[in-house]
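Visitor: The structures come next, written out as structure tokens.
Nothing in this text is a laboratory measurement; each read-out follows from the coordinates by a stated rule. Not measured: the values here are computed from a predicted model. Cβ atoms are built from the backbone, for glycine too; each structure is taken alone.
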Structure I
Amino acid sequence: MNTNTDNAPIDFVLPWVDGSDPAWQAKKNYYLPQHHGRSDATSSNRYQDFGTLRYVLRSIEQNCPWYHKIYLITADQRPHWLQTSHPKIEIVSHQQLFIQPQNLPVFNSSAIEMNLVNLKGLSEHFVYLNDDTVILRPTPRERLFQHGLPVDFLCHGWLKRSALFRRLRGQNSWVDALNNNIALINRIYKPATLNTQQLFAPSYNLREKLSNTLLKYLHHHYFWFAHWHLPQPYTRSTLQQVYQHFQPEILACTANRFRAHNDLTIYLNRYWHLASGAFVPYKHNDGFVRNISNLAELNSAIEYLHQHPEIRFACLNDTCTSTNSSELAQLNTIQKTFYEHYLPNPASFEQNSSQSPLPSHL
């Protein structure tokens, strides 16, 4: 393998929306009557913002100081505290990003993600993460990329998320999109092409190795990839290959203003590099993801994170549907206190930062 890529630039890419913006809300409400899909595609908590973005960006600068540039994808919005002229930050509007901007506006993260192949200036190596995922502790670049390839794990599922699964668990637009991803991958790749290192890496547990044995020798096709909602390494080359193979399906997804039955997700690109074998196999256990719907769940999650210093990546996924302003304020305050504990120092690109901006040649 070519080790010259071990010092290649690595960008970070994340989407962000200010769901409290009146102009954005007016556009969403204007198009909402045209949506005839399931209600889980338009729930308000998809667009809530508890101010986590500030800490996500701080965490990249503090704990991944080797990063090259951060691309923040927005619907022509801008955090008031962000220095948009900073050389290490670039705001990318949907208008700039979309392959077919006539499809705008969209309120569908899947549609937005499927346009990343059109992100101008993006480095070959980049990390995609959501605006609710914080990097709590120092993270070496080798945790995410080695020898020019993403560090990742291929652990196949035991249960297909099919009609039976939907009867047991209910309809879910996210699961539909992942199934669509897998159907496309099965057109091109078969598990038999993967080697034993990729399927039976020492970092996989016995159950995962057994499941992968069934995948290779019994199923002969993919039906579910295990994954975490954590910072995910990708290569731009993979995005381009995926687009070349599945352009009609990708463009159909990008036209969905709200989540729809034919959506795809950015995980299509992850499934591609897994199924093609273009990854370094290693399953880390340094991530923590919890759905937070009330104060008790938030306090429990925070206590766990304080007690487990091996956790690098934390996603406190907002699933709160409460309209109680007092409870929402408490959730906001507790989260902010938690993030300030780990990330008290403003980043160089915050407006009120006491640090000087980085020189323009970086």
Structure II
Amino acid sequence: MTASNSADFASKTDNSTDKASRHGAATTARQWQVLSQLQRNRWVGTSHIYEQLALAGFDISLRTVQRDLNALAKRFPIEKNNANPQGWRWKDDAPLQSLPHMNLSQAVAFNMVEANLTQLLPPAILDELFPWFDLARRQLKNSKVTHSWLDRVRIEPATQPLIAPHIDLQSKDNIYHALFYQLQIRASYTRSNQPHPSDYVLNPIAIIQRGVVIYLLATRTDDPDEVIRTFALHRFLAVEVLEAAAKTPKDFELDSYLDAGVMGFPHSQLSKSLPNHGKNIPIELHFTAQAGKSLTESKLSEDQQVTVEDDGSLRIRATVNMTLQLVWWLRGFGKGLLDVKPTVLHRAVLDAPSLNDADT
């Protein structure tokens, strides 16, 4: 795929994304209304369902209702009879969890999942969950008790809040689809330090959300060393799912990969000047009593040691990875950070390295 072809592809997908998203949401809401009309022990006529949807404000045809019912029958345990007019109902052996019912505690859980996890769920799963999200909202609509809980619980970022960058929804859906089914992708991707997009064939490995930015871990098929690289989702212009199976590097394990501090983004200077590419390095931090207090409650590492000096200041010893995240975190203490060892780390904190080192 050339750069011009990538631009054309991106333009076409971009123009249709919003329309497709709105259409999908409307279809989900309508089909859930269709399911809510069905009963277990009584046939409900298609015309009756159509009339109820019309009263609810859905401007559709009887034929649309018939198509919805046939589509829903492939995913839900519902059945039709051979009468004229035709009737539908839930099957006698339909499990209770397939029926449109939810208690308040379940509704609260679904509401919190929708609020906090939808960015990390693939379309194949979201398609199944959207009706439950809709049902949860309806279940909670008139509940004072559960609304009291939801109004009192929030997840706040530990750093400066940022607005998430725009992600091309079609590209995101295709990436998640490929990762879910372990397929390769062909992608048009713009790196932060290049004005024009590059074309890659990638093996998707994992999705990581770090703050408001979502990253794809992947290897390039043209890289014989299978180096795992990070690709920010908002920099994908267009993505095509391929039929070829994706390949994961041998012995790759996501938790071990993250424990190595890779998503903290290695600091290029520190990685070169310290042993083991800056991984698992002993450091010593000297804080004022107030600045270092939080580290007596939340540790930097499992082997962390805290020493209280005669003047009340705190000396923290720990083993960490030398990353950009560590450097910028230390800079945030300002004058509360009195000293840092090793010296090369102290210099990095004072020199304020650019975050562009983290860009793929």
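Visitor: Comparing structures I, II by relative contact order in percent (Cα under 8 Å, 6 or more apart), which one has the largest value?
Guide: Values: I: 26; II: 12.
With respect to relative contact order in percent (Cα under 8 Å, 6 or more apart), the highest-scoring structure among I, II is I.
Visitor: Ranked on distance in nm of label points 7 Å out along Cα→Cβ at positions 209 and 281, which label among I, II comes first with the largest value?
Guide: Working: I: 1.0; II: 3.1.
Once distance in nm of label points 7 Å out along Cα→Cβ at positions 209 and 281 is tallied for I, II, the winner is II.
Visitor: Could I ask something else about it? Of the structures labelled I, II, which one yields 50, 28, 17 when semi-axes √(5λ) of the Cα gyration tensor in Å is computed from its coordinates? Provide the component values of the computation, followed by the final result.
Guide: Working: I: 30, 25, 23; II: 50, 28, 17.
Among I, II, the structure yielding 50, 28, 17 for semi-axes √(5λ) of the Cα gyration tensor in Å is II.
Visitor: Taking FRET efficiency 1/(1 + (r/R0)^6) of positions 65 and 329 (r between Cβ atoms, R0 = 30 Å, to 0.05) as the criterion, which structure among I, II has the greatest value? Don't skip to the answer; put the middle values down first.
Guide: Working: I: 0.35; II: 0.00.
Of structures I, II, the maximum of FRET efficiency 1/(1 + (r/R0)^6) of positions 65 and 329 (r between Cβ atoms, R0 = 30 Å, to 0.05) occurs in I.
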